1. So helix-only ellipticity at 222 nm (-39500 (n - 2.57) for each DSSP H run of 4 or more, over all residues; to 500), computed for just one structure, reads -14500; which one of P, Q is that?
2. Given a value of 170, 66, 43 for Cα extents along the principal axes in Å, point me to the structure among P, Q it was derived from.
3. Rank structures P, Q by relative contact order in percent (Cα under 8 Å, 6 or more apart) and report only the one at the top, that is, the highest.
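No value in this document is a laboratory result; all are computed from the given coordinates. Since we're looking at a predicted model, the values are computed, not measured.
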Structure P
Amino acid sequence: MKKKTIYPIAKLTFTLVVLLLLAVSCKKGKDDTTIEASQGGVKLALTESEFNGDLGTATKASTNATATKPFNVTKEVQSGPFTITAELTENTSTGSALKASSNKAATKLLSLRGAVKYRIVAFKTDGTYVDQAVGDASNPNQVFFGDKLQVGQKYNFYIFSLGSTTDNPPAVPTGKNMYPTSDPEGGFTLNFPTFTETSGDYMCAVEKDVTILGGGVPTPLTTPLQHMFTRVTIQVDDSDAIGTFGQAGYQKGCYVSEVPVHGSIDYTQGSVYAPIINMSTGQVIPGTGINAQPNYYPLLNLTTTPKIAIVNAQGLTNFQLSIVINAGSIKIGHDVNTSDAYFTFSNAGQGMKPGYSYTLKLRFNSDRYVNAANETRSANASDALYAVIGGYRWDRYNLGADLLNPASGNLNGTSTQALHGNFYQWGQKAVVANASTSGDGAIAGWNNNVYLASNSWNSGTEANPTKVAANDPCSSGARLPTRSEYDKLISLSLSTQSGTWGDFSTLNNMPGYDAAIVLTSKKSGDINLMFPASGRRELNSGALSYRGRAGYYATSTQSPTNSNLSNYFSLRAAPFTLGSISAADKPIGYNVRCIQDK
């Protein structure tokens, strides 16, 4: 057999059906299945390599190769109450491992993406144009140029695709030839409609000195198509916090926005339309193409579902990615980002490279401690009286608690009597008991017949509550939380016990005051709320029960099944539920934890 030289460019493998994964080296030997033909035609069954780079080099890897550390850069900006984090990571794959340890390139059938259109252009070995045709990756039986190529002669081939299953790749002008060139006049202008994987993912292969042989079998082309631009997969991360706050490896968690997240990819050098291709190599001629406009590629409705963009159409080896997240497009609870958030990822000494794939994860988190003006504070700041979890601002102290000062450290350890606060009957503003002054016994004149109307604390709806200031004991700017708001807090938090707890087998109070549960945000290991197990004031006498065994916190929601009952947030010792919603008679005395009135 005659030898031929193959220059692998795009890692899409053009192979016979029986030759799916053929590594291409600079010289093919007898066992390399050199192309054969009957009537001079060529035949391809396309495969594509993974995004592994190495443009213009042999896909055959040295067994001595060593893998470089993947590109990984994390950036963080503040936008209103939000910490917005963007992490860009170079994707690793089986192909990367193979390149470092095997002599075969990792490929897959292009037809797995559907009927992807490709164009094959034939040239004489001196670069003179012969013919071109369009193929379909789902049809491996197509034979091209049967009446154009002569048996025994050598030819060069340029094959390329944009990833589309509907539109043919642009035609190569018949006056263009395959000559090594850096002159844009000698190249081929690659027009593509969008920067998407289905219409702008330029991939190509070049095979040279291919001998057309007879024998009744069309000549197979075996070079994989290689991706020439850079792929970025963008998605919103909604994972919980990882690790322990303050320790190595901790990563803050993130929320999904309640409104569509919009943004765009901004122009940076290398963001071009219509680059010019050197068909001798398949690569972009440096400096060619039309510069894109600012914010040229819209990113609409970003979610946890990955969205793929193709960038770096100029094939720069140190491409910088720049994106913007629009103001007002992130909403979690009552928190909204108030300004655009910009991220630019420079090469950081490594570069975003053509032929490589990256993942950009966006993380949104507004959990924090704040003061009355909603200014972010440290946990132990004297005015850090509120904690925001999931966009809802909760008081850190029970209503009526003594010494409202986080700087004292009274929220860092176990509960005390001073933190238990007041007790209230449902729908009323008046204090009916206090942990410090009322004692544990029955209360003289206790009214056990106060069954107020369903709108006594909320004249709106469960979804859009409206404070009834005449009855609500919370201060201006705050109100009783609804059942739904407690449900949300429970779903967004992890519950742990602190202090000494008694079981739930008796109403008797425990002697101490230190039993509490701590609700810690699943997304932020440093943001938490302590709820003392203060017990409750009993229906018929007002006597205190269950202290150290359970806690009861009022909601503004009447039971949907019985107008004499109200919903409350309860906490009991394990193995019972540490935080849940129950219902009981309205005249029972409950603790109150206020929420911001928005």
Structure Q
Amino acid sequence: MARSIVGGVFSFVAEGIIVFGQDGTINQINPHASLLLDYTSDEIIGKSIDDVLGLTFNDDQLAPEQRVTATIFGTHKTFTVPRGKTAYITSKTGNRFPVFLSARLITTEDSEPFGVLVFRDITTEKQLQSYKENTARRLSELTPFLQRTSTGDFSNALAVPDTEDEFTELFVGLKLMVDDLREVDSQREREEEEKIEAIKKTEEERRRLSEEYSKQLEKEVAEKTHEIIQAKTHTETIIENLTSGLLEYDSAFKLLRINRAAEDLLGVGRSEVVNQEILPKDIDKERWRTLVEVSYPALAPTAKKVKREATGLVSADVNEITVHHPLERDLQVITAHLVDHATGAQQGFIKLIRDVTREKAIARSKSEFISIAAHQLRTPLSAIKWALHLVINGDLGPLNPSQQKLLGNGYETNEKMIQLVNDLLNVARIEDGRFGYDFKQNDIMKIMTSVLSPIRALAQEKAVTLEVTTPDGEPQSFVFDGNKIALALQNLIDNAVKYTPTGGKVSVAVRKQGEYLEVKVQDTGIGVPPEQVSRLFTKFFRAENALHMQTSGSGLGLYIVKNIVMRHGGALNVESKEGVGSTFTLTLPLNESLIPKEDVAVDDV
């Protein structure tokens, strides 16, 4: 508000006025200041006030701590010219002139603190002062005469001679000086009266604008207060009616908030725990046990930390625990830290509690169903395979070509069903942590050779070029599960051949990359639509263009491959362009210490 008032009177104030911010940047300047400094307002706005003024006391440059910005913002003191010193300013054109100068800090309720500097060109006053001093010096030479004159001794009265001499000029000068002094004094009085009148008008305008602003501000504050109260009420209502439990702590683990769902899940009332520090030792309190386990998941008898990549919550920690009070439940606890964005300091944290008991039960039921169904199907499918094999081999009599083709198609279909059942069983074992890894020294090139042997026949049948590049030197031998890696490589290379049209090419390259072995499978196949790439490693997913090309397939192969690779401490990445082809890059650690100690499913990573 103060800045708007200053801006309103800038145009008729007879002194230079500059308004500047806390960093010394000039924000406003009145016409008189612009005239004195030989700057236009556009040239000076945004410049440093200390740089523009080039202020000196006599001929002395100011130290950094003596400058205008440092004085009023650093020490909160008014900037004035020291006694016995004269301030000089240098204009844009290099004109250096003396000034009367003062600057001070202005603070208002509606804006950041700012500085105001007022200055006046005192060149005339300085010249006048010099003139007085020179006259006094000249008059002092006439002291004897003046003394006699002051005593009434007019015998040697000084008179202006009829003819001009050096005294004529002196006396004429004295008379003119007195006249000039009288005129200067009168002019100063008139200027002071004009300034006082202008200040009165400015003050009246300021009061009027201040009253208007105060009324408007009161109205806006009332409206904003109402909005804040409403928003807080809405937020409180939403939090209180969340189906998930919510806890809020300060940085000392004092519980600040607990909603209704959290009370039900933890079996505690807010009246007994809010504003209480929740400490590990409180786990001995029966009613507080679940609250303490949620606050410190590591204390829970069964606790599982979910990796952030699986949740998509980059800045939150997720744990799954089983609690027994007030009921036995599986809980998912999401912990998010509250950070002051201005300072970066942690101000506490919140915990979101989800009851995943039913989800876990459904997942277990689904896994058990898949496992049971797959086991029940494998026995009859094996019997069918054996029977078809006997018939096709002629053990039950010769077959004509039509019969041979029909039974061959049935045999292939049965093989696909057996593969689907095996995939289902593998998925069930992965989800239950029963996939059974056997880590030991293996030769990757021997594994690769055994995998490529049956796939080469498929590639020749489809007229797809299969090119293999192996590392120079001795075959790579390191610790991994040979059977599982063979299964992973078979899935990747088999998919590449299947989804590459006739005449296409599949390249398999094996090489060492630092502490890892890299296997890159590249094809010129149908590729994957960009919006579906992120779902490639999920269960039962098949891209739309793959469904059109081949109707058979379970959508489980890449899920199994991803799990095998992750269990080895490796990585599986894909780059694909629809209609151009795909590149799958599999990496495995050569150092046994990089292999995880526990099973981990793709859904958890």
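1. Details: P: -1000; Q: -14500.
Clearly, the read-out refers to Q.
2. Q
3. P
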